[in-house]
Structure I
């Protein structure tokens, strides 16, 4: 098992390096982290106007934030795997690269779904903001 792992590791490492390069993995992780940090740094007082005018806004914002937190978490987990040296990776997957391949594939599928849901939730939030800022909508309320 260890001998096969040692033989297959260079191809696996090359595949990972290619994936990181072609998908701009590091840049995307940085972008996701920045988005999450920006979302988390907005205080409830800063959003009070939107919350009062559009209860849908806070729901969409909270959903977006929860999704982005999970997106960042999965990407950080992948980064951790990608940065493991051969010996540590071997121990982690019991010298079976199929385990790591499956984990990465499952995480990538999960990320695709989460990113899709994030886009939907973000769009709902943007729509709620537009409604809250629409002067005609404000006249209907008063």
Structure II
């Protein structure tokens, strides 16, 4: 099961996404589809399970005042909005797909827009037990 959870921290908050190779392709495909259409996508609705986090992909224009990256939807919330230019989504899609198809038993990629204080997305394969981020451990 492809799963995700927001891990708050004062210094390095992260959205942790865990799954096997086939499952990670769900995220890669969602990012690729978003890179083509720019239409709003709720990651929970495309097959990424979470007990406590909802992530919405939203198109962002680099020429606007809106900062790209992953941010809390509102203070104190675990709902997140991931504002991405379509080009970034395409790059992130390829990074996740490369991880999924690498054939390596374990590894990860960090997806970020390199904006101060953004929440980084850590996508991992084989580094965590299968039940981590499920109801048994949350």
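Here helix-only ellipticity at 222 nm (-39500 (n - 2.57) for each DSSP H run of 4 or more, over all residues; to 500) was derived from just one of the structures I, II, and that gives -7500; the source is II. When mean projected area of the Cα convex hull in nm² is computed for each of I, II, the one that comes out at 7.9 is II. Structures I, II were shown, and distance in nm of label points 7 Å out along Cα→Cβ at positions 44 and 84 at 1.9 was computed from II. Given a value of 36 for relative contact order in percent (Cα under 8 Å, 6 or more apart), calculated from one of I, II, which structure does it belong to? Checking each candidate, the match is I.
Suppose distance in nm of label points 7 Å out along Cα→Cβ at positions 4 and 68 works out to 1.7; of I, II, which structure was it derived from? The structure behind it is II. If mean count of other Cβ atoms within 10 Å over residues 60-67 is calculated from each of I, II, which structure is the one that comes out at 18.6? Value 18.6 for mean count of other Cβ atoms within 10 Å over residues 60-67 corresponds to I out of I, II. Ranked by volume of the Cα convex hull per residue in Å³, for residues 36-91 alone, structures I, II are topped by II, which has the highest value.
Bear in mind that the values in this text are calculations on the coordinates, not laboratory data. Every value quoted in this text rests on a predicted model; they were computed, and no experiment measured them. Cβ atoms are built from the backbone, for glycine too; each structure is taken alone.
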